[in-house]
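Readers should treat all values here as calculations from the given coordinates under stated rules, not as data from a laboratory. Predicted model, so just to flag it, every value in this text is computed and none were measured. Cβ atoms are built from the backbone, for glycine too; each structure is taken alone.
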Structure 1
Amino acid sequence: MIQFFRNSRKILGMNARNLEFIRPNNLRRAKRLADDKLRSKRMLKKADIPVPELIGKIKNVDELENFDWAALPESFVLKPNRGFGGEGILVVYGKKKNLFNVWIKADGSLVTVDDLKTHIRNILDGSFSLSGVPDIAFFEERMKLLKLFKPYAYKGIPDIRVIIYNKVPVMAMLRLPTKVSDGKANLQQGAIGVGIDLATGVTTTAVFGKNKLIECVPGTRLLLSGIKIPYWKTILTLAVRTQEISGLGFLGADVAIDRDLGPVFLELNARPGLSIQVANHDGLLGRLRRVEGLKIKTVEKGVSVGMNLFGGEIEEEIEDISGKRIIGLKEKVKLIGKDEKEIEVEAKIDSGADFSSMDKLLAESLGFSSTMNEFEKLGIDYEKIKGLEKQDREKFFKDKNIPDLEDTAIIHSSHGTTYRPMVKIKIIIDNTEVLTKVSVIDRSHLKNPLIIGHRDLHRFLIDPARMAK
């Protein structure tokens, strides 16, 4: 993990975590509480901390044989009471139609009552518990997925891990379920961890599994940076309140956002993992030392200190480490067109768009009037030439000898499918030059004369909270 950091002295290793932070700050009774999920769930609920509803529990073989399987809902989560590292958790995504008591896992495989019984026997035997002692199995409600996270999460519910020390949130990450993790938000099992700026609640950098740095959701072009986490201050407040209630001085707090209920507390972690440092491109040790010994009297003060100390200031470090500039959703950019004609405009940064696109009048101002005029004379009808292969389409337009026509783009939108002309320009974004092809369309009815698509954003990270310069 040290390879990801310029200053290895800031990294918190496992020995230092255990000896310097867990052992002195987490009393034995508090650790026992964290290790007992059912007990901690009761305690938190009593303190008005929202937690997932308990559906049922099975403490022994007799209860297993007499359990009412028909009482289980279509989706649920089966957990070992004393499990760790996500081991033994079974997420059921839905119920199989026309089959009695048969459910579906995130990967599409079926789960029968016999399968559940086998899994629960393993839980009861202690196969997933911390010390291998006999355990309790319990069912709890499965959270409903927030629409914001739907493109990013594979058939599971993301959660936010917050590290709290001395009543101060010091680091956080968004954990996204993947196909590899079987719909579970656990990095040890192959989930994605995305660092979060504590001041803004906006995602920054990401890691897949334990240490593979990534920019996009695997298999897609969907950027993981720039996601604004809803209820951000509420999530931090919940995490700090839970530390107060539990008595754990050093805590990993897991919070999910339910579509209907908002933030819901999932789990206490007395021994939080350390991959959160890779996801944030920063070491925990340096942050923990900064808040060590502070006199934090209230939850609100602790949240405020964490947001002020560990938000925003990491921007330059992230730029240095990643080699990328951080930009906002709106940026003032300089365009350089034909014969070095220059124009400065405000652009919309749109990672969901394939190509950059600019307004026809803007293109004409950059010296491409004849390109636009000649292209419009063709009266291109998408339906008439949609059957052409790419090579044939390129030849079709090349034979028309349209000046400065670099390429054409097929654009699908709510208004239908069209061919658009593309011209070559330079875009200067935050002092970084991008030579690119942009499509041209009438955008006079839209607010932004220029949008910059993801093909031109590989050298940038996006922070939605950043204002245009």
Structure 2
Amino acid sequence: MTSETENYQSPLAGRYASRDMRMVFSAQKKFSTWRQLWLALAEAESELGLAITSEQLDELRANLEPINFAAAGEYERQLRHDVMSHVHAWGDQCPKARGILHLGATSCYVTDNTDAIILRDGVRLIRRQLVSLIDQLKSFAIEWRELPTLGFTHYQPAQATTVGKRATLWIQDLLDDLADLDHAEVMIRFRGVKGTTGTQASFLQLFDGDHEKVRALDRAVASKMGFERRFAVTGQTYPRQLDFRVGQALSSIAQTAHKFATDLRLLSNRKELEEPFEEDQIGSSAMPWKRNPMRSERICSLARLVMSHLDNTAHTAANQWLERTLDDSANRRIVLAEMFLATDAVLNLFLNISSGLVVYPEVVRKNLMSELPFLASEALMMEAVKAGADRQDVHEEVRQASFAAARRIKEGGDNDLAERLKATKLLGPFAQSIDAALEPSRHVGRAPEQVLEFVEEEVDPVLQQYANLLGAKGEVRV
């Protein structure tokens, strides 16, 4: 017999995703939901007058659990049909109700309605992580709102910002992701009781042509399963663009997380910011001194998986022929689960990092000061021009002094631009202004105020709306 170590096991389940998200996509969740759907259908059909007895319904309710997976597996090997294998396996447990199981339904009654439930439950788990993450980063942004740091464009030194202001950029993306996720949940509708090609023909026959009873059946089953909205029309399946729309929200979250993790990896190299590093953690098997940003790298790795899978959902939606084709099935079993499990893992890591981000203020200041004379030169030019100097002449003095200082830095020296500017003809008289211009806080604009305004106007209202979801924590198992 093959041992577990000789079988492939998904790293998403074994290493990365949380227990809660693994449960959402588990066989137990899937097939127990099938049974709940069959029960809801039988109950509603009975309530609307079909010959289904209370004894049969009681038998179904009494045998919702446990599921005989071994029997279902044996039936599937014989029948080559997963839905009918479970109909037979449950029918063995419920001999009195066997004849009314799946009455009037097509396979997609259980498969697609279950998928809608799983998507909805997965989205709700992701929302809790997102809200908690926004809350953690809010605290970080407020704490470091006034610490000046070197800003970058093109990964080249640019105007200064603050550490906290930079964090608001991450938070803003997360807020937009949350809005997308909320919209995606609104789009998750119950497929309902629609029949083989979506025409409800089998149910119309069961109810002797009574259209209102068929419509009532559709509403009743959706309500029993916790849905207010149903797709008004379907083919055999719900529209596969739903998977794409939900996937878009997950892909957007992955993009946000990837950007954050990349920023942190770059700043880690500059020794300004660092993810948590545990006492016994090993950064490299060959280089004991290393503190590799392992969590951030893992975020980027898993985020790429999520983003690449979105393309798959688009192709599946585009290739649904007429009322349906089955070339979506095997693909969706893999892609939907992996997108949710990987997004869950990404946010778990993101939560873990954001709860323990390490800032090194002295290094932040040192790195900023090494570039600040260049950043301050524009302000000095304005001072000289206001005092009557020719703008083009001042520009040329600054340009020559800057190039000389840059050459010195590249040769291994310190940045001596300030001293060079003090020695120039036009800027020399402003030596005191030059020294004052090198105060970092003078170059961050409204960054500290922007942090507080952003939190008050954009972040806090969302956190108040979802206050009951706060408290998710990130745990790194490996």
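Structure values in brief
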{"item": "Origin of the value 3.0, where distance in nm of label points 7 Å out along Cα→Cβ at positions 96 and 120 was derived from one of 1, 2", "result": "2"}
{"item": "Test item: distance in nm of label points 7 Å out along Cα→Cβ at positions 160 and 368 calculated as 4.1, pick one of 1, 2", "result": "1"}
{"item": "Relative contact order in percent (Cα under 8 Å, 6 or more apart) derived as 15 - corresponding label from 1, 2", "result": "1"}
{"item": "Label whose coordinates, when helix-only ellipticity at 222 nm (-39500 (n - 2.57) for each DSSP H run of 4 or more, over all residues; to 500) is calculated, return -6500 (choices 1, 2)", "result": "1"}
{"item": "Structure (1, 2) behind the derived value 5.2 of distance in nm of label points 7 Å out along Cα→Cβ at positions 24 and 376", "result": "2"}
{"item": "Ranking 1, 2 by mean projected area of the Cα convex hull in nm², the structure that comes out highest", "result": "2"}
